[in-house]
Each structure stands twice: as structure tokens, then as C-alpha cells.
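Structures incoming, each one as C-alpha cells.
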Structure 1
Amino acid sequence: MILRDVAHSRTGDKGTIVNLSVIAFDERDFPWLVEVVTAARVREHLGTLVDGEVRRYLLPEIGAMNFVATRPAGQSVTRSLALDAHGKSLSAALLALPLPER
């Protein structure tokens, strides 16, 4: 099972700062997602796509989490020569996060 099986995501960026949301399809899955989708796991999963600490903020009223990360220097939308420099593509990468069995 991967994250996209139980949640959806939206991502946005301003310069090198990226916000990644994880929103449970079913609110009953939210407590389990809080346990298994940690800031450390997100940081490890995204690897070199992010730089430094990833911070997680919980929004239990809406069954969501928000992760704030920093992209590597030179990788912001206005500074990169990469084809898709927008942070929006990171939501697809995040949704590929493998989840442990319940």
C-alpha cells in the first residue's frame, strides 16, 4: 500500500519553501496516518528533493497534515533550469510513500 491509496495531496511553493498537504480520504484513517506519515519519513522519502528539516503540522479537524520543507539552493521556481521547477510535482512524489500494513 502507498499513501495515494488512502490520501490525496496538494503542494505549493514560494521560492525554496514548499508546503505539502496530506488529506485522508476517510477521516477514520487519519490517526493511523499521523502515526506512519511522520516528518522524518517524509524527509527520507523525498531525499534530495528537499534540503534540511521537514516540519509537520496536524489539522485533525479536517483530517489533514501539512508538511513544510525547503528545496535545495538553486532549485526554486525562479532559479532552476529544470523542466518542472514547481514544487507542485512534489505531491506526486509524496503520494508514492510506502505505508506499513495496519
Structure 2
Amino acid sequence: MTDDTSIAQAIGDALAAYDALTALGEEIEDEWGYVNDLAAAWRERLETVVASRGGEAMSAASAAALDRLIAEIEAIHDPHRAIDWLSTFPQVALIALGEAP
């Protein structure tokens, strides 16, 4: 992300990475419903931020934090670990954006 990246663009990138994380978690059949319910709830929360602040520019610190956070979840290859991060990732992303989880 760059200094002129909007919050909407940044959350779009974060949600794309989150979708991949969700797909990985769905590999655990017994957890499919939980994974999708959790993902839907956090997606809604992040989309609320887009609706209220989407046009704002990201600060350099926030952009760097989200880039690092996305890189962290892209390094996950274990479905169980992905499930663990399905609630952690959006909370940390929200904090990086100056929002309450």
C-alpha cells in the first residue's frame, strides 16, 4: 500500500486476503458453518468502516501495519491455524485503522 491508498482500498486488499484465509479454514468440514458465520460477521464489521471512512487516506503507519498483517496471514497454510486467525486478523486490522474491534 502507498500513502495515497484509501481506507476502502486497504480494506479491499485485507478482505481479499481474508477470503483466502476463510477458504483455507473451510477445509475442516466440521468447522465449515463456524468459519462462514465468523467470516460473515467480521466482513460486515470491516464493510461498516468502508461505509463510514472509506474515502479517507491511510496513514503510512496504518498502511505498513496492514501490509504486514496481510503478509502474516498469507503465510498460513494450515487450516486449523487459519481458523484461529479468522477472528484475530480483522481485530488487528481494525486497530491498525484506528477503529475499535
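What follows draws every value from the coordinates through simple rules; no lab data is involved. None of these values were measured; they are calculated from a predicted model. Cβ atoms are built from the backbone, for glycine too; each structure is taken alone.
Worth pointing out:
- Distance in nm of label points 7 Å out along Cα→Cβ at positions 10 and 34 - highest-scoring structure of 1, 2: 2
- If helix-only ellipticity at 222 nm (-39500 (n - 2.57) for each DSSP H run of 4 or more, over all residues; to 500) is computed and equals -5000, the structure in 1, 2: 1
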